[in-house]
Structure formats: C-alpha cells, structure tokens
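Next up, some structures in structure tokens.
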Structure 1
Amino acid sequence: MSEAVVQWLGEINRLKQQLATLQQELQTSQKNEASWRQRYTEEAQQRRTEARLAKEQFEQIQLTMQTWQQAGQLTAGQASNPELEQEILAIADVESLQQQLIQASKERSQALSDLAAEREAHEQTRKSLTSVINDTIEQLGKVKKDAPTL
C-alpha cells in the first residue's frame with residue numbers, strides 16, 4: 001500500500017507542477033493580451049485623432065475656398081474644376097495635404113504679387129499715355145495758333 005501512496009503522491013506533485021506551469025502561462029498570456037489591447041487602444045486613438053485633424057483641415061480648406069470665392073478671387077469655374085477635385089481627393093495623408101497647401105499658398109502669393117505689379121505697370125502706362133496725349137494736344141494748339149489763317 002505504501003507503494004500506491006508514493007505513486008499517488010508523485011502524481012499529485014506532477015499535477016501541481018503542471019498546474020503551476022499552466023498558471024504561469026496563463027499569466028503571461030494575460031500580460032500579452034493586456035499589452036496588445038493597450039497598443040490597439042493607442043493606435044485606434046491615434047487614428048481617430050488623425051481623422052479628426054484631417055477633417056478639420058478639410059473643413060478649413062473648404063472655408064478658405066468659400067472665402068476666396070466670395071472675395072471674387074476664384075471664379076466659379078476654378079472652384080469647381082474637376083481635375084482639382086480629383087487631385088484633392090487623391091491626397092492620402094495630412095503631410096501631403098500640408099505640402100500642397102503650402103505650395104498653393106506660395107503660388108497664390110506670387111500671383112497676387114504679379115497682379116499688383118501688372119496693375120502698377122498698367123497705371124504707369126496710363127499716366128504716360130495721358131501725358132503724351134496732353135503734350136500732343138498742347139502742341140497742336142500752338143501749331144494752330146502760330147499757323148496763318150486763310
């Protein structure tokens with residue numbers, strides 16, 4: 001009978017050791033699960049933040065376009081340009097959108113600068129032409145005055 005008891009005690013010890021191993025594996029699995037859950041939660045939060053920021057930037061761009069339209073800086077044809085809309089829809093990330101917005105802003109500034117220079121040149125040309133016309137009229141008046149009347 002003592003042999004049976006020793007055998008049973010050995011079996012109990014083996015089962016205890018197996019139980020301890022399984023409990024350790026369970027704890028490790030639970031830690032891994034918690035770690036992965038935390039990573040997933042952080043990633044999901046980051047994606048939500050990026051989506052919210054992209055939406056806000058898109059709304060800001062729309063508001064800017066509306067402002068430009070109302071100010072008469074964009075014609076209706078320019079605002080509803082299908083190629084431009086496709087290009088905007090093709091933008092995949094915020095950095096690309098920011099770069100294109102910066103480039104568009106630079107181009108707009110350059111165009112406004114060119115327009116101001118063109119207006120100045122037009123004004124100068126108008127003044128020069130007005131001056132030439134006045135001089136011509138004065139000289140015609142002198143010629144008529146000096147010319148003998150028939």
Structure 2
Amino acid sequence: MANVEDIAGRILERCGRMTTMKLQKLTFYCQAAYLGETGRPLFEGDFQAWVNGPVSPDLFAQHRRKFFINPGELHSRGEGLSDRQRGVVDAVCAKLGELNPNELVEKTHREAPWREARKYCDTETRSTVVIPRDAIEEYYRANPVL
C-alpha cells in the first residue's frame with residue numbers, strides 16, 4: 001500500500017512548488033476521493049482536524065518548519081503508485097490544484113468530516129482529534145471529490 005509521502009510526492013511532481021498547507025489539503029482530498037470511490041484507503045495514516053483543516057501528522061513530520069515545499073524534497077516522488085492511484089492523484093490535482101491554500105481551507109471547513117471532528121472546539125483551539133476514516137468515506141461517497 002502507498003504511504004502519505006508517496007501521494008504527496010506525486011502531487012508535487014504534478015503541481016510543482018506549493019505551500020505545505022496546500023499540500024496537506026490536496027493529500028486529504030486524494031484520500032477522500034479514493035475512499036469515496038472504492039471504500040478503501042489510498043494510504044495508511046490518519047488526518048487530524050487542525051484549525052486550518054485536515055492535516056496528516058505523518059506528512060507534517062516530513063515538512064515541519066517549511067512554508068513552501070518543492071518537488072523532490074520528500075523521499076518519494078510517487079513512483080510506486082499503481083495506475084489507479086496515480087489517476088486519482090492526477091485527477092485531484094487537475095480539479096483542485098489551481099485553488100489557493102485559503103480556498104482549500106475554506107472548502108474543508110464547509111464539509112462535514114472536518115466540521116464534525118471539531119464540533120467541540122472553538123475556531124482557534126488547537127486539536128489533534130482524528131477525522132474518522134468512515135466519516136470521510138461516507139461523506140465523499142455522497143459528495144464526490146471528482
């Protein structure tokens with residue numbers, strides 16, 4: 001199975017340099033799209049409901065203290081992905097890759113998985129609450145990313 005770094009590496013190869021916040025959101029939408037379509041995760045690992053939207057702690061550890069990230073800065077470029085996995089990543093990049101980081105944050109904030117995970121937090125409270133994978137699957141099956 002792919003890992004979050006494989007997916008993020010492919011996103012960077014497709015979309016080029018971006019903020020780490022944007023990379024986090026695009027990675028989330030890749031997982032959401034795949035879960036919604038197949039009922040299976042694209043990669044292992046969770047997303048937490050941070051103030052600025054979903055964040056993968058595993059990916060965050062790879063880009064901590066960076067604002068921008070360039071292709072090749074992660075250990076993976078997504079070379080080991082299947083055609084189907086690459087197709088989902090590429091489709092998410094094509095559909096959402098032109099949005100700026102703030103637009104992606106606003107989009108995640110309008111959607112139930114992040115909102116429900118943060119329902120007991122005020123807007124500025126730090127949180128490490130995990131967004132349940134089944135909530136992501138259910139929401140994006142009914143409201144496809146792609």
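Values in this text are rule-based calculations from the coordinates and carry no lab data. This is a predicted model, so every value here is computed, not measured. Cβ atoms are built from the backbone, for glycine too; each structure is taken alone.
Listing for the model above:
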read-out	value
Of the structures 1, 2, the one that 3.9 was derived from, the read-out being distance in nm of label points 7 Å out along Cα→Cβ at positions 44 and 84	1
Entry that produces 2.2 once distance in nm of label points 7 Å out along Cα→Cβ at positions 100 and 124 is calculated, selected from 1, 2	2
Winner on mean projected area of the Cα convex hull in nm² once structures 1, 2 are ranked, highest first	1
Read-out distance in nm of label points 7 Å out along Cα→Cβ at positions 20 and 108, computed value 1.3, structure in 1, 2	2
Among 1, 2, structure where helix-only ellipticity at 222 nm (-39500 (n - 2.57) for each DSSP H run of 4 or more, over all residues; to 500) as derived comes to -32500	1
Top of 1, 2 by FRET efficiency 1/(1 + (r/R0)^6) of positions 4 and 52 (r between Cβ atoms, R0 = 35 Å, to 0.05), largest first	2
When distance in nm of label points 7 Å out along Cα→Cβ at positions 12 and 36 is computed for each of 1, 2, the largest belongs to	1
